[in-house]
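Colleague: I've put the structures underneath this note.
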Structure P
Amino acid sequence: MFIVCGEALFDVFATGDTPTGIGFDGRIGGSPFNVALGLARLGQPVGFLGGIGSGFAGERLLRAFADEGINTGCVARIDAPTTLSLVGLDAHGVPSYAFYGHGAADRLLRPEHLAAVPAQARAFHFGSYAMVVEPTGSTQRLLVEREHRRSLISFDPNIRSNVEPDLAVWRATLQWMLPRTHLLKLSDEDLALLYPGRAAEDFAREALAAGVALVVVTRGGDGAVGFTARDTVAAAPAPVALVDTVGAGDTFQAALLTWLAEHDRATPAGLAGLGDAELDAALRFAVQAAAITCSRRGADLPRRGELPPR
């Protein structure tokens with residue numbers, strides 16, 4: 001079973017002016033929630049670890065978990081609000097986010113909540129702002145420290161500087177994670193924010209030397225490139241009638257993890273033995289999945305039947 005750790009929230013899109021103000025369309029989101037959703041839709045057993053708030057918004061999140069088949073055994077119900085993320089799209093469908101989550105449940109996960117993590121879980125995904133807000137960030141790092149010697153650890157920084165504007169905090173978290181991470185995925189935009197002017201190849205070399213088995217840099221409309229200690233493999237973008245890119249990176253992550261699980265590579269040893277032909281197939285599968293999400297409004301991730309069979 002995969003356990004995805006982090007935030008679940010509502011992405012709120014403006015739908016236009018109304019006679020008395022602005023209309024909004026609230027959709028369940030949050031990068032970690034999207035990864036869990038993607039794994040579930042792609043046929044993988046997955047649970048979610050994170051704080052879910054009280055009130056009608058938290059209840060709606062729980063119904064979404066149930067509807068999508070995401071295990072809630074280690075969800076922490078916390079008497080706090082649910083984060084809202086106002087989403088604006090530019091002319092190319094690229095989103096920007098404004099988060100309203102101070103004191104919200106997704107930031108209040110505590111060490112005692114880790115007792116609910118199932119003992120049989122052997123693959124964990126972490127990412128986004130839950131890794132840099134407290135006490136959730138420290139709680140998740142406790143889990144990483146506990147699990148990284150026996151379980152697959154996947155990490156996507158997915159920087160949200162309007163939640164934590166100090167990039168030094170994000171860099172410190174990434175540097176702490178490198179020797180404890182087996183699969184690191186980050187976007188070229190995040191790489192440029194963290195390390196301006198550094199080439200992906202140079203960063204990947206550093207991460208691999210620190211102990212990461214696979215580094216993947218996504219490049220938006222230019223596809224993705226993966227780095228192992230032996231190989232560098234680039235995947236071209238998939239054709240798409242673009243609507244927006246909300247959830248594309250999370251779809252890529254979920255699809256990459258799914259490909260690894262379907263081919264018995266979702267373990268530290270399995271990932272370490274990944275060959276170049278396998279990496280090429282995995283990247284192409286993930287790129288194709290992300291393209292499907294880009295053809296839809298919001299983070300509407302694909303199901304397994306929409307992608308090539310195993």
Structure Q
Amino acid sequence: MLPVGNGHEIYWEESGNPDGIPAIYLHGGPGSGAGNGYRRMFDPALYRIISLDQRGCGRSRPLANKAGYDLAENTTPHLIADMEAVRRHLGVRRWLLSGASWGSTLALAYAQAHPDKVRGIVLTAVTTTSAAEVEWITETVGRVFPEAWDEFAGYAAAADIGYMPGKGRLVDAYARLLSDPDPDVRGAAAVAWCRWEEVHIQIGAGANKQRDSRYDDPSFRQVFATLVTHYWSNLGFAPEGGLIGAMSKLAGIPGVLIHGRRDISGPVQTAWDLHNAWRGSELIVIEDEGHGGERIAEAWAVATSRLAAHTSRG
């Protein structure tokens with residue numbers, strides 16, 4: 001646990017080769033926590049594998065569902081500062097960044113803030129948390145799942161917070177519900193949000209994809225929904241012009257983007273636009289995968305192994 005100020009402590013861990021190439025894994029969500037499956041994406045003989053649970057979630061403390069938690073102290077700049085604190089604490093000069101879903105947004109934001117600290121980047125289920133992406137995942141994709149979306153939007157409309165479908169953003173309505181002082185309101189909103197999450201995230205995820213049992217845990221559910229709606233309603237706290245508009249800052253940094261063609265939660269358009277804005281990056285589209293899956297994991301592991309030879313020179 002690394003204290004980073006104002007009562008926040010960040011959980012971090014490392015594995016692999018202590019003398020290897022430093023690499024940090026950035027989990028999705030926001031609010032999912034790192035888990036442990038990420039380790040198989042790196043060759044432990046080549047890499048010093050580092051991960052952390054982002055501020056407010058997982059094993060970091062305090063959790064975002066704690067009474068009185070101040071979400072104003074949980075923003076992308078805070079997460080970047082936490083990463084820097086961990087980097088300095090571990091004596092790392094430069095590291096490889098690897099992130100999935102929201103983790104790819106955070107990796108890009110960190111790299112744009114500290115390009116001199118980055119050896120290379122491998123991203124999967126690529127997102128930048130732009131206005132178009134947030135609208136897609138909370139509104140537009142409801143055209144594919146109209147029954148589930150009507151229930152999802154109807155819950156917010158019935159909550160008497162001034163939201164009506166087609167008037168205002170649904171993500172903003174849920175962000176208000178999940179910051180309500182009444183714990184029963186927050187708890188019920190988290191159930192509704194995570195139910196919607198499970199609907200769209202399963203598509204194209206592979207025949208062996210199992211539902212995420214973490215949603216059965218009320219604490220995880222509320223932390224996850226609170227942080228997702230907080231970050232999405234603020235478009236990831238990206239700078240004006242968005243992350244894609246600032247990709248020139250990553251010139252010369254090798255990058256691999258891996259995305260599933262069937263990822264209905266985040267269409268491949270974002271990865272394509274990012275690839276076109278990031279000169280020298282490589283885009284790998286896995287035709288029969290969605291927002292994750294075994295073939296994406298295999299491509300991820302290959303990409304980190306391939307970049308090892310390049311990044312070891314820097």
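Read-outs throughout are calculated quantities, based only on the coordinates presented, and are distinct from any laboratory measurement. The structure presented is a predicted model; accordingly, all values stated were derived computationally and were not measured. Cβ atoms are built from the backbone, for glycine too; each structure is taken alone.
Colleague: Taking 17 as the value of relative contact order in percent (Cα under 8 Å, 6 or more apart) derived from one of the structures shown (P, Q), identify that structure.
Modeller: Structure of origin is P.
Colleague: Between structures P, Q, where is percent of Cα pairs over 30 Å apart, for residues 96-279 alone highest?
Modeller: On the way: P: 17; Q: 23.
For this comparison of percent of Cα pairs over 30 Å apart, for residues 96-279 alone, the top structure is Q.
Colleague: A follow-up question, please. If distance in nm of label points 7 Å out along Cα→Cβ at positions 48 and 240 comes out at 4.0 when worked out from the coordinates, which of P, Q was used?
Modeller: Q
Colleague: Give the label, chosen from P, Q, of the structure having the highest value of distance in nm of label points 7 Å out along Cα→Cβ at positions 8 and 160. List each step's numbers first, then the result.
Modeller: Numbers: P: 1.5; Q: 3.6.
Comparing P, Q by distance in nm of label points 7 Å out along Cα→Cβ at positions 8 and 160, the maximum is at Q.
Colleague: Assuming 125 is volume of the Cα convex hull per residue in Å³, for residues 32-191 alone as calculated from a single structure, say which of P, Q it is.
Modeller: P
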